[in-house]
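Enquirer: Below: a set of structures, written as structure tokens.
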Structure 1
Amino acid sequence: MDSLDKIFYDELTWTEINEAVLAGKVVLLPIGSTEQHGHHLPLDVDNFLARSVCIAAAKIAPRETLVMPTIPYGYNEHALDFPGTIHVHYDHFIEYCLDVVKSVAYAGFSRIIIIDGHGSNEHLCEFIARRATLETDAMVASTIWTNLAIEAFEAVRESGHGGAAHACELETSAYLYLEPSRVQMEKAQDHYGGAAGKEGSKFLHVDLTKGWGPMKLVRWTSSATPSGVSGAPTLATPEKGRAIVEGAAQNLVAFLREFRAMTKGDRVDHRAVKPDLPVLPSLD
């Protein structure tokens, strides 16, 4: 097989990494979480779905894409009351993931996309991508994968606002499509609200495709939902899951092609005076 047809970063030799760099491949880094997802889904939901979308995109555009191994642990303090959940403190998470991204840039890749699978990682991943863009020669973008599935899910969803927040209609459908043997649908329970929402509130509501309300409040998950679910998993189907995953993959490919063609531009310092102090990390 031609090395440029290979899609998995860690299956390449170092000489094949050089070939991928010269070909301008975009590197996809899935970052997830090992976390409770109710009684019906396994702990790997965020990891499995983020990586699956990356793989689906890479299969569409194998000569333009490389998929990295998943970073499987995230910022998850609020869910620790549910057994199995793993939490990494935000500063450790940021620095660890940033080191990974910078290593990829050091290898010569100039376009990297972080594909997040866990809501509480989202703003941290944005910060990681921003720092890496400012501190390396590469450009790094980030998103939570469900942002790429909004149109596809909204076309098939049955639940109302809040029905797609956590272990919900969206995530359960995607998992049912990709690996139905690991879903225990007979144990699925609907629950609207959850750690970051309150059913019926004008201000406190959250939904993966409809967005957040004007206020944000994150409580202990165990104080807000008895099963860990936030949404309507009983409405999930594999047919919906196929539309969700395929829609997300197609949007990811469309963006990575746009991203490949972008120029980073040259930094221009417009200050009239450049003081000796302070010296800001990565800037001066």
Structure 2
Amino acid sequence: MKPLPSWFKQSIPEVSQLQAMKNLLTSASLHTVCEGALCPNLGQCWGQGVATFMILGHCCTRACRFCAVPSGVPEDVDPEEPEAVAQAVKSLKLNYVVVTSVTRDDLPDEGADQFVAVIRAIRRVNPDVKVEILVPDFSGRGGLMEQVILSRPEVIGHNIEMAERLFSDVRPQALYRRSLDVLRVYNEYEGCSLIKSGFMVGLGESREEVFQTMDDLAEAGCDIVTIGQYLAPSKHGRHVPVERFYTPEEFDEFKIYGEQKGIRYILSGPLVRSSFIAEQGYLKVTK
């Protein structure tokens, strides 16, 4: 595993704040992508009392080779989860909340109903909270996507994750073009939310492929795009290794290119993840 460059250094967060967040989430039997995906920004976000909720359990039906979330047979859908998320949002006094999920190809609705139920519960308990969701591709099924659209989150995100050429090796159960079509469907729906996507670099793509990915996301109608450095979750054979580390200056270059292509807001940097300081992107686009 390649050693991390110096620009990945972060300050150590206050331990008591992290423990308080951990206790709240554990007591409510809630999962976060912060833990599940081994996010490098967990300390910074939890230290500020912010977390990204991961619904539908902690086990994914796909086995993408970049992701730390366990794959296998998922647990049953928890009918109490929507209320638990809503109450956690209230306890944390959040103004903006991000909800994502594992992929649930095993369910007839692939988890769409649970997304809708969580959004409704959050709004009932916290009527002024803005909601961003980060959804799987729902196998490209238009009816499931429409369910999510009609729940009216402020932002709908679906991550393209990486350059197209890498999909067959790293994301064999996903399709690059299908993900672009998903984003187009959300973008073309009348009165829809802001559309967001994100991807990682450092898995072996060329710079030209980075630019092509941004071209594709701009054409699909994305308002917000995040770009971050891939970090291998483990040395295990399932996870692909880091091929290279991009410099902060290169991330700045990607941001400039995407903005020139018409993407309204781009957050690009080594430690950027799709849910990182998500409210900032929403406020920048809507001000």
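Enquirer: Work out the source of 16 here, i.e. which of 1, 2 gives that when relative contact order in percent (Cα under 8 Å, 6 or more apart) is computed.
Expert: That value comes from structure 2.
Enquirer: Consider the structures 1, 2: one of them gives 126 for volume of the Cα convex hull per residue in Å³ as calculated from the coordinates. Say which.
Expert: Numbers: 1: 150; 2: 126.
Going label by label, the one that fits is 2.
Enquirer: Could you figure out which one of 1, 2 the value 4.1 for distance in nm of label points 7 Å out along Cα→Cβ at positions 107 and 275 was computed from?
Expert: The structure behind it is 1.
Enquirer: Which one of 1, 2 has mean count of other Cβ atoms within 10 Å over residues 139-146, as calculated from the coordinates, equal to 23.1? If you can, show how the numbers build up before the last one.
Expert: Values: 1: 23.1; 2: 15.2.
Going through each structure in turn, the value belongs to 1.
Enquirer: Ranked by FRET efficiency 1/(1 + (r/R0)^6) of positions 59 and 243 (r between Cβ atoms, R0 = 30 Å, to 0.05), which of 1, 2 sits at the highest value?
Expert: Top value of FRET efficiency 1/(1 + (r/R0)^6) of positions 59 and 243 (r between Cβ atoms, R0 = 30 Å, to 0.05) goes to structure 1.
Enquirer: Work out which structure the value 0.70 belongs to, where FRET efficiency 1/(1 + (r/R0)^6) of positions 67 and 163 (r between Cβ atoms, R0 = 35 Å, to 0.05) was derived from one of 1, 2.
Expert: 1
Enquirer: Also, I was wondering about something else. Once distance in nm of label points 7 Å out along Cα→Cβ at positions 27 and 99 is calculated for every structure in 1, 2, which label goes with the largest value?
Expert: Biggest value here belongs to 2.
Each value in this text was obtained by applying a stated rule to the coordinates, not by laboratory testing. For clarity, every value in this text was computed on a predicted model and none was experimentally measured. Cβ atoms are built from the backbone, for glycine too; each structure is taken alone.
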